[in-house]
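There are structures below to look over.
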Structure I
Amino acid sequence: MAKKVAVLLADEFEDIELTSPKEAIENAGHETVIIGDTANDEVVGKHGEKVTVDVSIADAKPEDYDALLLPGG
C-alpha cells in the first residue's frame, strides 16, 4: 500500500537532503507532498533546486500523512 509523505520545506534547504530521499520515496511507489508557507509558491534550495509548494503549512493536516521528511538547511 502506497504511503503519503509530507515534506516540510523552506528557502535555503539543503538540496541533496530533499532530492535523494524524495527520489527514493517515489521510486518505492509512495507519494511526496511539499508543504511550505504558501501553496503554489516556489522554494529555492542553497544550490538552486526549485520546488513548488503543494500545500500551505496552514492547510496541512497531520492525519493526512503517513510520514514526515525534514530536509536540513
Structure II
Amino acid sequence: GRMKKFTGEISLTGQAFIMEPKKTVGEILKEKGATVTNFIRLEVGEGIERKEEDFAAEVAAQIAAAKGE
C-alpha cells in the first residue's frame, strides 16, 4: 500500500493530471491513445536569466537621471 502510493507519486504516469486532478497522467494517456517517448524535468525558475547589475552603479544612474530632469 505505502510503496504503491510512493511510486505513484514520484512517477510521471502516477501523478495527478493538472487539467483534471481526479485523473492520473497514465489514465489520460490511455484515454487519448498516447505514449510518452521522452520528457524533461524543469524546476520553477530554471532557465530564467537574471540581469546582474552593481547596486552602486544602479543608484548612481538613478541620481544622474534625476539631476538631468
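Once relative contact order in percent (Cα under 8 Å, 6 or more apart) is calculated for all of I, II, which comes out largest?
I
Among candidates I, II, the computation of helix-only ellipticity at 222 nm (-39500 (n - 2.57) for each DSSP H run of 4 or more, over all residues; to 500) that gave -13500 used structure II.
Out of I, II, which one gives 2.0 for distance in nm of label points 7 Å out along Cα→Cβ at positions 34 and 58 as computed from the coordinates? Checking each candidate, the match is I.
Given structures I, II, which gives the highest value for Cα Rg over 2.2 N^0.38 Å?
On the way: I: 1.02; II: 2.17.
Between I, II, the highest calculated value is found for II.
Quick one: FRET efficiency 1/(1 + (r/R0)^6) of positions 2 and 50 (r between Cβ atoms, R0 = 25 Å, to 0.05) came out at 0.05 when computed from one of I, II, so which one is it? Among I, II, the structure yielding 0.05 for FRET efficiency 1/(1 + (r/R0)^6) of positions 2 and 50 (r between Cβ atoms, R0 = 25 Å, to 0.05) is II.
Computed from the coordinates by the stated procedures, all read-outs in this text should not be read as laboratory data. Note that the structure is a prediction, hence the values are computed from the model and not measured. Cβ atoms are built from the backbone, for glycine too; each structure is taken alone.
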